[in-house]
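Visitor: Structures incoming, each one as structure tokens.
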Structure P
């Protein structure tokens, strides 16, 4: 195997691209922002990438210390891939990149991935209008479950159930995609039951979902 390609430029931008500038590398990071994944789950979120390419990108990212591979142990012997602390430092850049890229022409084909849908909450979130709200929401999108935590004007998202959510949001990938794409309003999907919100802070949960009316795809 040859030497890793490098711009040979001490600028921080060039050094960042030395690490994550290869095709598919940043999208692998995107797929891990909400929590660890198995290799098969990673492939599911990157339908345009071959297994060999994803394997190579994972090896590159692991060698640079961006991604960590761990084994769950017997009896499963399943390998999970997750971001290192340094890798998670890419989240603000990727969310901003998503906002910026939403102004570029949209491809004729391709489906917005489930992780991109959830990251749209972060891309759309304006902390100035919810600086005094503290709440935890559990988001169900088909058979996927995520936790959204709102505190001190920031919105955090991760894969998995919340221990004691203040409200539960239940919807389908189709309905959420339609909202993110601007094809339907939150009021529309609420009216037809394609999105439901239950719990003591249902109103604030609806307000968070409504931010997707101004979402920029991540």
Structure Q
């Protein structure tokens, strides 16, 4: 009887031998690399522009709290769970890869087209891992739509096991609420993120399954 590790290696080998899977994996990784390299330049540039002041009545009512530690733990513990599932299922990895590429491209477009000033009571998130990709200065104007919420919801959509999906759903809710309580995003940024991400996930699935 084959061990689980042997089965996993065999599964990845089988997928790698498929020219279609190999091509989509390589193209996805190349695109993601270009996005990650360009992100600091883009976000530092949008931080310098003037944006529209948006009146968010929910944020005006909610007091601001620093929930950086909760946000950090929730995001990266969920990411570790997802990475462990990538190892066992190459298709989950490929779907998430393309979903994450499309997600970031969509955010670059939407942030570029919708200039917004940050909420006045915003408390910066202390996350050395995520902040590394934004450049030296903390970014406050990457607002519409919420990347943190979208990434968590994309994980929820990509995972297959019921327990995993429950955990990812809870993580999405925690992040959405924490971002609002920390006044990092406007309400519309957080509420629109899952809706936009759902269509991005559909697009990623079509790319993977085509």
Structure R
């Protein structure tokens, strides 16, 4: 295992195996693609900051999103088609360092909604949350859905992102993307627009992406 770098120092492509610290953070859970997990975690943190004027969330919420982003695909090792539901179950059943049982349940819910259906009171895992936790899960899952889509090809094409505040208003939120040289983002942008559905519902703004030259 590669142990000379901390999790924060690893880039998306540094190692296709987890470090000792990553195994500790996951509570021993394995994920299907460690570089993808790192990339989605990094983009989620950047998108959290880029959308902070909208959600005004706490450091606690940031930590929940960070861990959910890292573990969102844990269920892939069981079944690809329903992996979001398996991720929910695995995370909820696995003690995670630095989090209480209630916080772990929120992390599991955030991961559960990274794809497919939006949060709904028809879902027993969602209705079990408090009203405040439902708002938090919906907002954070909205960011995770987009971050996951921006690494659709699992190869770290998007290097970083931020908000273009001069091009944001009450109806639209503009995100700038910086990419690897010659990277084709057609599939990433198509899927990111599709998975912006929850973002646009929660924050009542259309999401626009601008690729920086």
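Computed from the coordinates by the stated procedures, all read-outs in this text should not be read as laboratory data. All values derive from a computational prediction rather than experimental measurement. Cβ atoms are built from the backbone, for glycine too; each structure is taken alone.
Visitor: Given a computed value of 23.0 for mean count of other Cβ atoms within 10 Å over residues 116-123, which structure among P, Q, R does it belong to?
Guide: Clearly, the read-out refers to P.
Visitor: Looking at structures P, Q, R, which one was helix-only ellipticity at 222 nm (-39500 (n - 2.57) for each DSSP H run of 4 or more, over all residues; to 500) calculated from, given that it came out as -14000?
Guide: Numbers: P: -11000; Q: -24000; R: -14000.
This figure was derived from R.
Visitor: Which one of P, Q, R has Rg and Dmax of the Cα atoms in Å, as calculated from the coordinates, equal to 18.3, 58?
Guide: On the way: P: 18.3, 58; Q: 18.1, 63; R: 16.2, 48.
Of the structures listed, the value fits P.
Visitor: I've got another one for you. Given that FRET efficiency 1/(1 + (r/R0)^6) of positions 92 and 108 (r between Cβ atoms, R0 = 30 Å, to 0.05), derived from a single structure, equals 1.00, which label among P, Q, R identifies that structure?
Guide: Values: P: 0.50; Q: 0.75; R: 1.00.
Structure of origin is R.
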